[in-house]
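Have a look at these structures, which come just after this line.
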Structure I
Amino acid sequence: MKLYTKPGACSTADHIALEWTGTEYQAEVMTPESLKSPAYLRINPSGAVPALVDGDFVLTQNAAIMGYIADTHPGAGLAGNGSARQRAEATRWLAFVNADLHPAFLPLFAPALFAAPDGAPDALRQATLGRIRRLLESADRQLQGKQWLAGFRSFADPYFYMTLRWAGAMGVDLAGLDNIEAFRRRMEADPGVQAVLRAEGLD
């Protein structure tokens, strides 16, 4: 199994999930140049990460890759204990990060793609920061009394962790989100997370 990843992108979450399986895998850290190379475009014509290659099977899209890693490594428990209810709970929080939280950052990552109200880019930025803060408050409430988003360590947690790194870099107000801060510290103390951050040059 080989993962194509880019440092600090959402693909780093897949890298952490693979590390958590405790099995052998390959990870190729991509650059802006290698993402556009003919060899990689044959794997993923969009020139984006993540991409996962398992034999003759090529898979893209973060949420799909997370599910595939969990299903091919059930002993890692990344989708819970095998019950439909725990898998649904893990998938609920993966969907929250993938469909709500991650897209909320897009006006910060690529502001030119969005029309600012009244032509004021600062208004767009402030509205975006506020939306991200509200989503994080929801996650903070979910983490009350829990170590992990789903109540057990799952494939939602690495992805959520990456959005917290983005939030810190983009100036999102994280004050008072004590449950999230405790989660962030747990993630950064995790040997698997530390190994991935070193491998991608993010430590």
Structure II
Amino acid sequence: MGNQHKIPQATAKRLPLYYRFLNNLHIQGKARVSSKQLSDAMKIDSATIRRDFSYFGALGKKGYGYNVEYLLGFFRKTLDQDENTPVILIGVGNLGTAFLNYNFTKNNNTKIEMAFDADHAKVGEIIGNIPVHHIDELEEMMENISVAILTVPVTEAQGITDRLVECGVTGILNFTPARITVPEHVRVHHIDLAVELQSLVYFMKHYPLDDEG
């Protein structure tokens, strides 16, 4: 944890982007990558990438680039929290149900503890060992919860967000297409599955697996 405090916030914000990108390269069997390749693909100038990576003690060798596996290992450690973070999920539709069944099994530090839905038929169900409560009970059950996953209909997103913020939630993973507004102290990460899909297709076209060059 020691060196993490020295990483500037702007760099830390790019960490998940680097991680996802490098993980894709790793899956494709690429052992190394140059800052120019990263720069071209990620639309971040190579000076910034080199500076970012220098904070991680990863110094690329001229003509060799960066070791993909080393960087991934470092990012994994840096992105991995060292304390338990209980998470709640709002909206037990198809996507919400899938999350409850999956429940981030590979990471013991981040786990969905409770789920909420407006549908009385779902209330009382246990999905993936997680109980589903009615959304009306949200406020009374929200002790010590700071992170929420939002998988609700678009029309509900802002109203639910306001209630979550009121309850002390400071981090929201938003899977709805809604662009929700929050106070400055609340961090929202928007996950747009359509964008992720486009990104996959981009990689397939520009980084074909059989192109080992």
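Computing Cα extents along the principal axes in Å across structures I, II gives 51, 46, 31 for structure I. Looking at relative contact order in percent (Cα under 8 Å, 6 or more apart) over structures I, II, structure I comes out largest.
Given a value of -12500 for helix-only ellipticity at 222 nm (-39500 (n - 2.57) for each DSSP H run of 4 or more, over all residues; to 500), point me to the structure among I, II it was derived from. Clearly, the read-out refers to II. For the structures shown (I, II), distance in nm of label points 7 Å out along Cα→Cβ at positions 7 and 31 is largest in II.
Every number in this text was worked out from the coordinates using simple rules, so none of it is lab data. Please read all numbers here as calculations on a predicted model, not as lab measurements. Cβ atoms are built from the backbone, for glycine too; each structure is taken alone.
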